[in-house]
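Chemist: Some structures to go through are shown next.
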Structure 1
Amino acid sequence: MNPLLSVKGTIITGFVLAIIAAVVFRNGAFSILEIEVWLHSIAGVLWIGLLYYFNFVQVPGVGAALADSDGPGPAAINKYIAPRALFWFRWAAVATWITGVGALANLLGHTGALNALIFNGDTQVQIIGLGAWLGTIMLFNVWVLIWPNQKKILGLDGKEHSADAIASAKKTALLASRTNAVLSIPMLLCMTAYGHGGMPF
């Protein structure tokens, strides 16, 4: 059976190939930190990729579908695509944050991680601390603002909501999502700058 014919098979195949590459080109034992950083990167790409999909593809696409009186409407996206994308989105956010906390603690030690979060230390430590705070704010937005309001919008909470409540939920979810899109840009700068010797400018 072709593993590429299922999502699970595709994910497993990717991990198997990555592990083979790591074993072939590895000198010495693997460290927990290296594994955490790798998993942090995978989860982060999934999270931010979906964030950009929502902001740059789905929201404008649903808007265009609503404006097109002869088109198919947004029902297919809202019923079949959005709930699945939101599942991966919110759990990728959690996985990114957890692996990030673990990597930060293993990289700097508990005292160093705390110093990073209070911006106490050299520039490199402050850079990763800022990135960690931006990621934490983004995680808060996902679970406290975006997901509860998306449940109302998509009817996933099993309750009836007035048109005004849904309009308010749409605005809150949109602004929180756009805030995350804004914060993702400096957050990614901080994360890559830490790993590559400092800010590029």
Structure 2
Amino acid sequence: MGARTKIITDPLSDNNPITIQVLGICSALAITVQVENAFVMACALTFVLTSSNVIISLLRKQIPGRIRMIVEISIIASLVVLVDQTLRAFFFELSRQLSIFVALIITNCIVMGRAEAFATQNPPGPSLLDGLGNSIGYSVIILLVATGREILGSGTWYGIRVLPEAYMGNGLAVLAPGAFLILGVIIWIQRTVTNNFKDD
């Protein structure tokens, strides 16, 4: 496997940001009641993470070390504002539901972590792949959590009914404990498949 291929595939399994690194848990629990919300958040984070990685990589040699973190946060915040305003303009109802969570992308440890650990030390090409790989890894997990919560909680998937009308829904699935349980099962499966059990 080539180095560039590994950059994009590693976050999908062996080093997934949620199931292995246990980052970005807040959004994985907060916006996964419905698949539609999770999908929009996944798209938003993908845009912000890949774009910030590339921009920070391009500027890495011009950013003074003493203000590096401030510049990184400013770039990420600008991209988040762009996403938020786009949602307000074209998807107003979704924007109302997700506005606070979209804003929290600024402090998402996945975005800041990849900017600091990878983009500041690598050229734009690998940084783009790193951002894309981590975004996909994050997106797959929150979409799986949202799928489980929406089906169990409402009997629907992306608003489409998949269980009989008589299904009353499982109230636990739409609450935070249900999200923890589903995410826990996914983490257990992921770590079992990758044989990634680390002593804490």
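Chemist: Computing Cα extents along the principal axes in Å, for residues 49-112 alone gives 41, 18, 15 for which of 1, 2?
Modeler: Values: 1: 60, 18, 11; 2: 41, 18, 15.
Answer by label: 2.
Chemist: A follow-up question, please. Given a value of 35 for percent of Cα pairs over 22 Å apart, for residues 9-128 alone, calculated from one of 1, 2, which structure does it belong to? Provide the component values of the computation, followed by the final result.
Modeler: Working: 1: 55; 2: 35.
It must be structure 2, since only it matches.
Chemist: Here's a follow-up. Quick one: helix-only ellipticity at 222 nm (-39500 (n - 2.57) for each DSSP H run of 4 or more, over all residues; to 500) came out at -25000 when computed from one of 1, 2, so which one is it? Walk me through the intermediate numbers first.
Modeler: Numbers: 1: -25000; 2: -22000.
It must be structure 1, since only it matches.
Chemist: Another one. Suppose you compute distance in nm of label points 7 Å out along Cα→Cβ at positions 57 and 153 for every structure in 1, 2: which one lands on 1.6? Write out the running numbers ahead of the final one.
Modeler: Details: 1: 1.6; 2: 3.5.
Value 1.6 for distance in nm of label points 7 Å out along Cα→Cβ at positions 57 and 153 corresponds to 1 out of 1, 2.
Chemist: Suppose you compute relative contact order in percent (Cα under 8 Å, 6 or more apart) for every structure in 1, 2: which one lands on 21? Don't skip to the end; give the middle numbers.
Modeler: Details: 1: 21; 2: 35.
Source structure: 1.
Chemist: Consider the structures 1, 2: one of them gives 1.08 for Cα Rg over 2.2 N^0.38 Å as calculated from the coordinates. Say which.
Modeler: Working: 1: 1.20; 2: 1.08.
The read-out was computed on structure 2.
Bear in mind that the values in this text are calculations on the coordinates, not laboratory data. The structure presented is a predicted model; accordingly, all values stated were derived computationally and were not measured. Cβ atoms are built from the backbone, for glycine too; each structure is taken alone.
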